[in-house]
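So, here's a batch of structures to check.
Every number here is computed from the coordinates shown, using simple stated rules; none is lab data. Because the structure is a prediction, the values reported are computed rather than measured. Cβ atoms are built from the backbone, for glycine too; each structure is taken alone.
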Structure P
Amino acid sequence: MKTEQRRFMRIGITGGIAAGKSTVSKHLISRGYNVIDYDQLAREIVLPHSPIVKQIEEEFGSHSVNEDGTVNRLWLAHNVFTDDNKRHHINDIMHPAVYALAVQKERDIITQNPDARMIFHDIPLLIETLDIAKKNGFVFDHIMTIEADDDIRIQRMIETRGMAKAEARARIDAQLTREQREATADVVIDSNLNVKDMLSIVDNTLENWLTA
């Protein structure tokens, strides 16, 4: 395989649900960095009547898609994402498409800002999809995982997403463990801290990377 030639650092940001990735990403954007939001990419690939929506309907039946051609998120949440096999199946459909779109987004950033020193990829399931990333030519210079204790994350989901405690617990249990993420990441950011202290650690980490 041809060695990738680039002048910028590619940074992966990950972490468990409700751990604080969005807070970190918003901070990076406020500082002028480019952040590719994979949740947003996932929404883009399922625009009404898109090829991915049609594939989801073929695999999971008509209940998985609304009459207006949008995915039926509520039905999928209760009938697909609660089943390990079905969840893996829909991820196998969506993740390659998301990464393919990310490749284009990154190219667009470099075209518009050829002097960019860092490009961040905010990927909730980064550790789970590293093989797909590599197939798309993505080698990350650093991986940062944002972590918080489970009880804090559950409380955040209850307060900000209106989830029941059991649903929040199930969302956490459906993902890799904190230990698995930390084993792959080279930096762990503790979001049990107050936001100011957490973001100060993020800033210091970036400074260390840029001056290394």
Structure Q
Amino acid sequence: MTFLGYFTAVLVIFSLYKGYQVFTKFAANRQQLGKKGGLLEKVFLIFIISVIMISVNAMAFVLSFTFFWEKAYRTFDEPQYVATVVGYKKEITKFKNFSTSTYRDKVIFFPKVEYTDANGKKVIKTLDITTDHPPAMGQKLKITDKVGKDSTNTLQLDWVMFAAGCIFTGFAAFFASLISTYTTSYSMKKRMTLSFRIALLLIFINISCIVFIYLKS
């Protein structure tokens, strides 16, 4: 299992634990009001709370790991090369149209790049990320890479996409913290203040990763 796999597994276990704590306090508060609820209702509630906890934590921390922390680490750890776009890898994903609440197929093209490694060997791999407007054939790109990696680490980023990613992960961290602190004795104001600070901290860390990648490139 990869490090991301272990990280995700730990995050899921933590989310389930916090979800159970939230459910326990929520059920106790309902019981004080004389609302006990049946077994099916309790199972449904703990399932929904657990799904919400896993979702917000994944959006905050798995996305941060994938798009910011890992890229910054690879930029620091791996040798840098100049690669040439030589083709594209076609992938099809599901895209949701929120106006009609329907799903449709969306074609994504991951650029294939070629570079010469330190041993003089030509290597062809796909980039780790792409956009709706991938680099053109023959375009030169700065990357990092080493043996054993499935894809190269591109250093030329879509700044708008990554800025939006910082804000998105920050929002997710805010809600993850707000839900998690429901089990504490803090007031709503203190919970919101703490959650806001955690969100700002995650945004700062992710922005720092972007700045580091930019400076190294």
Structure R
Amino acid sequence: MSSLAKQISVPIFSGQNYDYWAIKMKTYFQSQKLWELVEEGVTLQEDSSTSSSDEKGKLENKKAKDSEALYYIQTAVADHIFPRISVATSAKEAWSILQKEYQGSTKVRIIKLQTLRRDFENMKMKDSETIDEYYTKVRELVNQLKSYGEDIPEKRVVEKLLISVTEKYDPIVTTIEETKDITTLTLTELVGSLEAYEKRRSRREENSLENAFSLN
């Protein structure tokens, strides 16, 4: 067990927000170089008696790493969730049990993924929403897609924001499209520009309202 693993506390899953928990755990396993074992499991050789000592050593090391990953999963679930995976003998088995129960079967996950893709394509900003509120909704949907195995490139999210904000942002969107390279524009830059425009527009509207009252 690495010193980093000792320092980091794994997120606890209590039955809610499985998608977010799974993303955090995947990142954690990747940081410990264990994700491949969780995802694919340990391939056991049919006849270990014919294996070289080096191959046996590698297999034993994989088994130890798998036990380590299984331990992390066991400690990352609340006590009332633990019985569901208590009989699992590998990290892959425990992970699959939780995934199937909280995300559904492969068929269900495919249907859910299709629904999320459709939601992403159809998402539009509401007149009552701020840039921060809308961007948060987009990020949440992108994270859900990621939890179902689909990574949305940042470039695609940038393009989505540009075409789905309300008409009142048309002036700044046009300026961005004409002066920026959309293929390299980051989300941080885009959201920052949209929020700055939003604040300027809000101040102008407030000043106009104050002037209107002062004339009465």
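When Kirkwood radius over Cα pairs in Å is calculated for each of the structures P, Q, R, the largest result comes from R. Matching task: 3.5 is the computed value of distance in nm of label points 7 Å out along Cα→Cβ at positions 17 and 161. Pick the structure from P, Q, R. Source structure for this number: Q. Ranked by relative contact order in percent (Cα under 8 Å, 6 or more apart), structures P, Q, R are topped by P, which has the highest value.
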